[in-house]
Structure 1
Amino acid sequence: MIRARAQPPPRSRPSTDAVVSTLALGTVAVATLVRQLGGLPAAGIVADGALALYLAVEAPKLPRLCKIMVAAALALAALAVARQPDGAAAMAGAFGRATLVAALLAALGFVNEAARTSPLIRRCGTALIAQPSQRRYLIMTLGAHLFALVLGVGVLTLLGSMVVRSNTAASARGDAALVRQRLRELSMGLMRGFCTMPMWSPLSIGLAVVLAVVPGVSWDRLIPVAAAMSVSFLALGWLLDGMKLVPAFSGGALPREEAAPLDWRPLDWMPMARFAALALLIVGGALGVTALAGVALNEGVMLTVPVVGIGWLVAQYARYGLSNAVGFTAGRLRRRLFGMFPNYRIEICLIGAGTIMGSALGALVPPDLVRGAIQSAGLAPAPLAAALLLAIIVSAQTGMGAVVGVTILGSAIPDPSALQLTPLMLAVTFLCAWALSSGSAVYGTTLVILSRMTGQPGGIMAFRWNGAFTVLGYLLSVAWLLALAGFP
């Protein structure tokens, strides 16, 4: 029997900008990995130059707010180099962190591309949305958390669109209040599941930035603590909007449908179990390579994730035979890379600009002045960490994101012990700030995407729907910091 050969879609010639951007980001990824593994300064220079080329091509296509951030970051970088003796060194370090972020996004692109057409992803997403009332929030927040390991910010678009499509007046029997209640529950479950993932995932940009700016903290010590904190954040959200223990903070009393008993038996566990196994393979593979090869966590991710992503693509074409599957995968990547890599412009520009801006401000404001101001407050370690956490959350409301505050403080506090802070406490402070800022910054990426998907104003989602979670999450973070204050 002759096996039918799948016909690939017709090729379209990529634009010159797409070709240049793709080659530039590919060069950034390879040169960054060579620099990280071989310690070659020349590779770092190549990576910086390739990133500058990528930004030059893609920056004109950015939204206005992103353009302003990039322009401000470059202006501050130039000012730091001109006015500070060590400004050039500080900016070299900032560009090094920015190239690391870009390289990680390029590596994660292979997994995102495989997930884009995976039948497993569609089955899991449909199963998440179709949950009965008593487990709707819990399944959504846990599912979004798990999906975010693989999809990153793409989980907001994937599940957000499913929420909008499934939550109709017909599905709620014409009850407009129930439609709005479901929208709130599912949106908040999705957002909190996504926002808490960067606290501990080896694949997240947030963890990569924190490990880069906090000296003396190791991933194997930080991740278990951060994972436990992430679970506590997820539990807090479930108590608020899942169990509705305080109805005034969760959109009012329980809808009538909530009287149904909690029953887990009808849930189709098989696709979720398969996806969980895949997510564990990616995370476990990255951690395993890191430990066995003796490399840094970011290097382990860059070595592992593309291999898993390509293998996942080959598996999707397995029904055509191995040789055809490999050929189809290679052809697809040749076509899709010119769309994948340029589409990372917003993430790379925002996070890269935030890193550069934070480092520039850290260089322009004398670190001794910052440390002196902090020390003059005379705060104990836990209250000091709580104050730093609040400062980052407040500054993130401007739209710059937590990365700017994290980078500024990381530059100003090269030695946490000088402020009686342990590296673990400082890293935990930054991770909590990253998570809480993502769900409270109206002009941040998370709320901009969700607001566009759901049609709800960002201010409503950030403050009325998620305000109680942000406040209680801050207090929960302070409790964790108090508990960690006694650990070296």
Structure 2
Amino acid sequence: MNKSLKYFTLSALGLICFSSCGDDGLTEADLSAPSGYALSAGTSTIFSTSSFAYDGEADWVVGELKKRFMRGDKLYDDARTSSNGYGGGLGPVYAGYSCGSCHRNAGRTKPALWEESEGSGAYGFSSMLVYVTRKNGVFFQDYGRVIHDQAIYGVQPEGKIKVQKHFQTFQFPDGEEYELCYPEYSISEWYADSIKPEDLFCSVRIPLRHVGMGQIMALDPNEIEALARKSNYPEWGISGRCNYIVERGQRRLGVGGNKAQHADLTVELGFSSDMGVTNSRYPEEICEGQRQIQQGSMMGLLYDELDISTKDMEDVDLYLQALGVPARRNVNNKTVRRGQELFFQAGCALCHATTLHTRPRGTTLLNGTQLPWLGNQTIHPYSDFLLHDMGSEIMGVGLNDNYVSGLARGNEWRTTPLWGIGLQEKVNGHTYFLHDGRARNFTEAIMWHGGEAEASKNKFKNMSRTDRHALVRFLESL
């Protein structure tokens, strides 16, 4: 029997029983761990625990699809250059020189926040996106929404990011200590007039793990909207809501990105904004109108033709959506099972929803190719893909980054999908979490939770050391 079909016959984790909840609050079942075990992503589940666990194709990727997947993988990983022609088009300014330079092995390259140089990572660049706005929410005319801290030879970067780390030690009630770090970012070496710090909001993001991207794109929007209508738990302080954004001229439900600010994988935006690679959706240079264009022209670079074709971008889109999702591990381990029970008892699953479903027809790639294999799947992403207020003050700041994305306010974040998260250390060699990598492990990530997650965080905080360890072990099994 095919190993995927064998595992598919096992019982599912089960969707939290939102429909059984009365107006008076939650039922006992809502805070109980479901029994059984199922594939993380239906037929796209893979059984790898290696450093390439995020980077392998699903079993249904065969024949011509496999060839295109491999081409997309190569385009994703290969470093682009500033020369004209195939594989060129980098810059004049950029944030990374390839998709894989920031998303190593389709995961998260180690953020420069924790490099000794604090601003230039082990790969010679920050591997972080730096969003900037005026404090009134308006973009800076000379910079746009993202600061590009890298540039090709002979061209000046838009600015350089600097970080100052602030540490504070706390104690759990049983006396065990933990430490939190608040990174304070600033920008220097502006290419144009310096921007006064008092007029600047700066939000830093480390790369997302590219786990389950095809399933996320195939989510049934009706199910997500139903969760938003039912995810109001005043006794827990929880009330999730959808983000709606306008992409390609249409108002759509946002599911991707830290603030659910994207309805598609934005492959074209990634090539344009992150690498300065022009394409059919974004034909202008990212620094159009800035003097970097003149600097590039003086070097003999031409900007009158697109740097990547739509066909090539669709192969990258295919690669991302056809990646397999690692299956859970150690599910019968006694400590892991105890941790799963505690995860539900603490209310974590009220936002990190266990089970969702994909729409019947799957997805359509950016150039029209259909992927029906992603349709009609029961998946376990551990996310409701809704916005939640996470902004209570911790260390005097909390997780409010003051950056608005669609309907998402600065204190609101999309619930992070947890599938595959336990393999991040194996794949990328680090356990830095949250939007800017400030948390160095699962415990710190949990203790940064505020706002709507305050009650669940306090449940974790007041657990015994043994139970806290068990909950972390459960997260490591995902």
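Any read-out appearing in this document is the output of simple, stated calculations on the displayed coordinates, not a laboratory observation. Owing to the predicted nature of the structure, the values given are computational and were not obtained by experimental measurement. Cβ atoms are built from the backbone, for glycine too; each structure is taken alone.
Results, tabulated for the structure shown:
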item	result
Label whose coordinates, when Cα Rg over 2.2 N^0.38 Å, for residues 241-336 alone is calculated, return 1.72 (choices 1, 2)	1
Of the structures 1, 2, the one that 4.8 was derived from, the read-out being distance in nm of label points 7 Å out along Cα→Cβ at positions 137 and 465	2
Test item: helix-only ellipticity at 222 nm (-39500 (n - 2.57) for each DSSP H run of 4 or more, over all residues; to 500) calculated as -24000, pick one of 1, 2	1
